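No lab work stands behind these numbers, since they all come straight from the coordinates. Quantities reported herein were computed from a predicted structural model and do not represent experimental measurements. Cβ atoms are built from the backbone, for glycine too; each structure is taken alone.
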Structure I
Amino acid sequence: MPVHSVTFTQSHRDIFRRVSSDCNPLHCDAAYAKHTPFGEVILHGMAAIIYALGLIAGHPSIRLTRIQGQFRKPIFLDRQHDIVLDDAQTGSHSVEVRYGAETLARFRAEWSSWDPSTVDRSDDEREIFMPLAIGLDPETPPASAEYKLFSLQSQHLEDFASIFSIGPQFIPKDQLAALMWSSYQIGMVWPGRQALYSNFTMKFSDDVSNQPSVSFDQMDMSIDSRFGLAAVTANKGESLSVSLKALLRPRAVAYSHEEIASSAQQLSVNLDGKHAVVIGGSRGFGFVLARILAHLGADVTVVSRSNIEAVENDLGESFESRGSIRVLQLDASKIESFTLGNFGDTDAKTSVDILVCNASPIIKDSAFNKMTQQEFDKYVSKSLSLYHVPILGLDNALADDATVINISSVYVENIKAGFSHYIAAKSAIEGMTRVLAKEYPNRKFVIFRAPRMLTDQTNVNNDTEHKESAVDVAALLIQHSFATNDPALDTDLARYENLLIAPATN
């Protein structure tokens, strides 16, 4: 099968946004995307489809007769993907967009050759399309009459063709408009901001206008609340019929400052004057943990690889605590990030009393035989670096009696299929923690096998598994790690299956 490798970049994302007018925040707003299960902005799925169509068309032009596709997983920027074309005969191709062994998107296109010079239609009387500046966020489908017209932002088409390495007439402009309309319709109109585009089918007649717009005669938007599935059907006479589907993503998880403060007030722990460093504390459980530590009096340094502005915005002016929180943008897997000056007084030998290692590469389920050796090794190596490097880099800064908390996972004990890379990494880190407890007997090393919690990372569609409150779990971890002689703790732990909060020497 022919395979073409491509790394989609911000340039691909930006020019697609300009031409399509699809500025859904999942693709364009890093602060917003940070609070989704993806953790960062992702490419518009239709951008990858159009790029692949350009490979099919090559230098000649084609006219689509039918295209049907599915988006299965997100397409991230700055990672090498493979576009895999089958060996079908001319006029029909099945195509997959892959990352490693995983299929992220697939489609089948049927087409015929097309000569752009045979079409000569004026666009002087085209209606004016006014795109939405901000995507809708409706509870129910909006009135379809307002959204039957769509036009490409033609002033950007030349740049689009250049960045996507396609000919300016690789498919008729009205067909390109229909493809981009689908992205705009799903991401900006219905279901709008909370959309996750999943399926599309388009059928085209021989009637080609080659104008950069599409106008539908009929359109219907609906929702199946049982499955959180939105649908759009539309047609333009006999020349075009479309069926789109999209999932409604769950709303972002937000643990309020008030909830954090209330939980901290119930703990019999005083951390006044302590300096805590939380690796991976910019979102989810780590962000909850950092805020509780600050409420207990600790001065907390949150280490985040990116988006420190988003963390600071999340804290806002309303966050008040006995301690403080500051954010450092560092790559915790790089030893040069951990200079003493970043973490305390350069004249003081010991400046860190608590180190929480919570960072992890993006966790995705993948069967063992679906991962390449390189992918498996890279995940495990990165995971180990995010634990090993902070401890090594802060060795001179850690107090002799410092507490080091390793955030592991209940999956180490309660094995789950599809996570061999994740469990291998967590098991290795637990072993490393036990060795370190022997080598540094005055320091307290804690292994915490965290239960599955409700955070932005786990808040996904069609997941019925019970998830614990991150605030409750963080409070329990802190109480168990820093309070003494509390017989109620064992009772509290009993409700978590296979949970371990224990000194690494046990």
Structure II
Amino acid sequence: MITPRYRIDLDADDDIAAFVNRSSVPDNAVQEGAYTIVQDVRTGGDAALRAASERFGGSLANGALTIASDVLTQAWTDAPPDLQAAIEAAAVNIRACHQPQRPTDSVVTPVPGVEVARLWSPLGRVGVYVPGGQAAYPSSLMMGVIPAQIAGVPEIVVTSPADAQGNVSSATLAVAGYLGVTEFVVAGGAQAIAALAYGTETIRRVDKIVGPGNSWVTAAKLVVFGACGVDLPAGPSEAVVLTDTTADPRIVAADLLCQAEHGPDSPVVLVCESKETAESVLEAATVLLTRLTRSDTIVASLETYGAVVIGTDLDDRIAFVNDYAPEHTSIHTTDETAVADRVTRAGSVFVGPWSPESAGDYATGANHVLPTGGLARSYGPLSVEDFGSFRQVQTLTKEGLRTLSPTITALAGAEGLDAHALAVTIRFEEHGRFEEHGRFEEHGRFEEHGRFEEAARFEEHGRFEESGPVEEAGRLEEQT
């Protein structure tokens, strides 16, 4: 029988802090390695990108860095009809879920004469990282590209690594062709993130990088943040399944297994009310494992990062889930809808026996790029909003500024910032810009001794004076 590494008893007040207070940020060794790779690509361009891909994997067999758009189009044409139908159906649902997310502008007038607008614009160029290599994730390409298209991003570049044989998944290429992707870079890991962030001779830098990846991708995102934006440092996929005695052990086991197969570093956690429930689920998982092709990966995941959490009180179990803040949470309990309402810290929640996590991965239209490592406490799923930015536009009239003047000057004085106050008060002074002695007054820019007066440009000793450009006192006079 499968044996998860961790067992936690909530009734025994086991210390769960070390378990729940994990991080999606990779360890120091990975961060240092990623930093070195990023800097090499930043300074070495295409040559460094190729060298890193040859060393760590992910390059095409022919050594090319990109795949032409006509190849992508042909990949879509050549895709099997059932795959085409699945891609089209998934894309329709993704668009339906993401179209309402497009932000709208707003304008408020807090006081008369003061207008504050909040305006949203799409980013100019975005990089979408799509995991590859050992497994293909064409669905992740859809989850990154379609929201960017809805946002109105004019330039979208996709990067994904090739497998060990130097090939990119035909399904991934087909999706790229279907969505009209025109820039497809074949590279993975930290080197791909560096190329997107800083650019190379072949790849132009982007404004933001989105998409899930392994620990090296996550570490590289943290390195390049500042040179460009990143969505979030999403680490390995993870899942929590919350149950009670009414749940079907086979379905619970299947929900655990479907996330464990992502990789040997994918944590899966069973949260149940008794040891008997836990044993029945693990027995069911052991039986189901014989039907799966990635059984070695699943066992490695469960034995290294898997956990069983037992607590007789449902409130305690829900509190644990919120403390853990998982990427995925499946709920198999009595009155599952009410329980779901109480799970407030999770990237995506799946309610009831007919809501498998794989439905969200592929078909419901909800985004499957989600916060991991506890980041669901402060982040949400990838969305259309991530592909643009807001700016504030503030317009004040004279009376509007007069109304705010006491507030501004008082707060500026409290902070010791006299120039902030001056920027307000000078506008109302007698000799201010728009007063009697303003910009064009008697002693202003064009005053008696101004730029164009009698003694200025055309004065006695000027460049174009009476005796011309080469006269005695002119440009080429004796003293020049």
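A few points about this structure:
- Read-out distance in nm of label points 7 Å out along Cα→Cβ at positions 91 and 211, computed value 3.1, structure in I, II: I
- Origin of the value -8500, where helix-only ellipticity at 222 nm (-39500 (n - 2.57) for each DSSP H run of 4 or more, over all residues; to 500) was derived from one of I, II: I
- Computing distance in nm of label points 7 Å out along Cα→Cβ at positions 203 and 299 across structures I, II gives 7.0 for structure I.
- Given -0.46 for log10 I(q)/I(0) by the Debye sum over Cα atoms at q = 0.07 Å⁻¹, calculated: source structure among I, II: I
- Among I, II, structure where mean count of other Cβ atoms within 10 Å over residues 371-378 as derived comes to 13.2: I
- Taking Rg/Rh (Cα atoms, Kirkwood Rh), for residues 147-338 alone as the measure, the highest value among I, II is held by I.
- For the set I, II, ranking by FRET efficiency 1/(1 + (r/R0)^6) of positions 171 and 275 (r between Cβ atoms, R0 = 41 Å, to 0.05) places II highest.
- Here relative contact order in percent (Cα under 8 Å, 6 or more apart) is compared for structures I, II. The highest value is that of II.
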